[in-house]
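See the structures that follow.
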Structure P
Amino acid sequence: MTQHHPLNIFWFLPTHGDGRYLGSAEGARAVDHDYLKQIAQAADSLGYGGVLIPTGRACEDAWVVAASLIPVTRRLKFLVALRPATTSPTVAARQTATFDRMSDGRLLINLVAGGDASDLEADGIFLGHDERYDHADEFLEVWKRLLSGETVDYKGQHIEVKGARQLFPTVQQPHPPLYFGGSSSRAHDTAAKHVELYLSWGEPPSEVARKFADVKKRAEKEGRQVRFGMRLHVIPRETEAAAWQAADELISQLDDDTIATAQRALGQMDSEGQRRMRELHGGDRSKLEIAPNLWAGVGLVRGGAGTALVGDGKIIAERIKEYAALGADTFVLSGYPHLEEAYRFAELVFPHLPLAGRDTAQPTEHSASRRRVAPIGEIVGYAHTPKAAQS
């Protein structure tokens, strides 16, 4: 039997909106603090390692949302998006250290150096594609030195500080881990030089393998090692037929005009990753299964990660293991609606995966305390435990 390393499975907080159908107000729901708290607490109790919180003008502020959820969760880590171009490295270092201390070391940072140029211009940032990565390199040099305890004097092309200090340390040393995704050559350079974990959106495994290999090679030249992960949507159901039906239903409210409008908007972005997502389907509903059980329908109208794994629990687990075999140890997942799908994925797929940081041992006859908390289902006839699920 093939042995697989334990995997970190994260979920997603939909601070840009949520619902049952893409591109439609039909079945939409209010994403307020109470709803986000429900998702975070569900992820925490189900055994997800963390939650990704996105950034941009279409989202609630990631840092405020994450901070509000610290006291209502226990173990959950917060993968908080940070756009270096919109803040100074000294302010970001203070935010980082404060959050990490207040959460007792539950902060992870998702560096967002690229993305939508028009979004950045609306925030007063007028940098070209490669310039954004040059800026990020300078930002991270100052940020890292501050969090290591240095007093920093620095003058670069984009950033200048004098006598900068971070007086309070982070819990995680030398700093909370940096996660990062980008598909351009310049992005791969930044990943190789600075981050702990490189994330790829859900492309076919052969393409992901090439990206991982390129980042690994560049990191080795820097004398570093980088971990790898995947950002994907998921549509798990009890049968493959039901999963594909659910995928069709997710885009059932979309008309061709809405798809065309979304594709024009996404086509104006200078993101290499977004270009690759668009080319997977070309806006064509008939070309959405781009690899076995990998479906590009989400990307018809959604920016960013645009693909989903579709199938029953075993099939999705096998597809995840295929990416794991390429080197991925972390999977940041999401599904619509995010509250219900967090439960569905945990129930259908977790039993088929080696999970990091989660005790998946089955209860034994002599383990009464474990049997009381294990997911056994409803007692049958007020007297008997249900039969164990067939794995």
Structure Q
Amino acid sequence: MSTDNPTPKAAPVSAAALPTLLSVMFINLLGFGIIVPLLPFYGKSFHAPAWQVALIFSAYAIGAFFGEPFWGRLSDTVGRKPILISTVTGNCLCYLALAFAPNIYIAFVVRLLGGMAAGNGAVIQGYIADVTPPEQRTGKMSLLGAAYNIGFIVGPALGGLLAHPSAGHAGFRIPLLIASSLSAICVVGLLLFLKESRTHQRIGHKPSRWAVMANAATNPVIARLMLVTFLAGCAFNGIESVFGLWTQARFDWGPQQVGGAFAVTGIVAAVCQIAITGPLSKRYGEARVLAFGMALTALCASLQPFSQGPLTIVTLLAISAFGQSVAWPNVSALLSRNVDWEHQGQYLGLNNAVGALARLVGPSIAALTFSNIGVDAPFFSAGLMVAPAIFLAWYAAMHGGRAFRGEPTGV
């Protein structure tokens, strides 16, 4: 899909629009983070076996897999604001329903619907792409990543503080009700402060989802960027899923040490995305920074099995977090600059769905290699999966056209 068509002028936007969008992303991940560490205990409150608890974990990612492309495509046509209001309202209601779910089966359905409602990342990215000049998009996308990381840091701490597993199912209601209330506040913010970014433009041809998938698969740059999302997502989510088991097997770590290590990586990633990613990409180009980030994380993953103690482990995790934080926002920025303005939401949604698929596939690969090859194997397999992403990103730098070289595209 060509980038030669002139991009519309940025839509007028209130000063509160970006903070509101960042709040939506933060609340999405805050609610997700509140629930994740509590899910095993939440499942036990229903006397659920392990496989049902695992299903609850997977339900959210499955919902996001279907929700991201659906909401992204719909927002291209009806506008970003109504879709954001609808999805955040749905999220609010799902947290409320989860607090009073009568059994594990209803909880699974609610988590599935909640994942679909929370799969509005493409809509938020699309809004930012609508109102931001191309050369500034990576900086704005990186702020979304920072909100993502901060939400995932605060969420587990808040959930652990407010939950009372000894009280049974009712002991989980307070954190769920707080997540629901925060989502309701976000809805009010969206209603009051967000101006629609697309109603002033008439949307022309709306390709089918199959046409979008076919173009994504055949367009050399889009296909490679989405493959970067999948390969790197599989690697990173795989490592994350077995990290606690690996540190326990190698260094006898417990939940406190693992939680502290992840907190450090979240802080590093958030700081980098706030202060470093945007200027770095503007100076050197998105695709080159993406390739550098992939190379750095592949190197750290491959070196992690040789760690000798906490200092080495956390240092490599922090460097890897830096690599990821400068890499990921560039994928969305590059995609938004290589597709027609009219269909940005569809392609960003499809890319996010690929990321959701990676969250399902990556942990499965890591679990298989951990159990059948060795405790260090997931790190080596992650390094091997990320290595091709370096060259795929570099291909984007060489063949992505003028937009990839950081030149203005008519905004």
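Out of P, Q, choose the structure whose coordinates give Cα extents along the principal axes in Å, for residues 138-265 alone equal to 60, 32, 30 when calculated. Working through the options, I get structure P. Match the computed value 29 of relative contact order in percent (Cα under 8 Å, 6 or more apart) to one of the structures P, Q, and report its label. Only structure Q yields this read-out. Between structures P, Q, the calculation of Cα Rg over 2.2 N^0.38 Å yields its largest number for P. Given -26500 as the derived value for helix-only ellipticity at 222 nm (-39500 (n - 2.57) for each DSSP H run of 4 or more, over all residues; to 500), which of the supplied structures P, Q does it correspond to? It traces back to Q.
Here, each number is a calculation from the coordinates, and none is a lab measurement. Predicted, not measured: the structure shown is a model, and the values here were computed from it.
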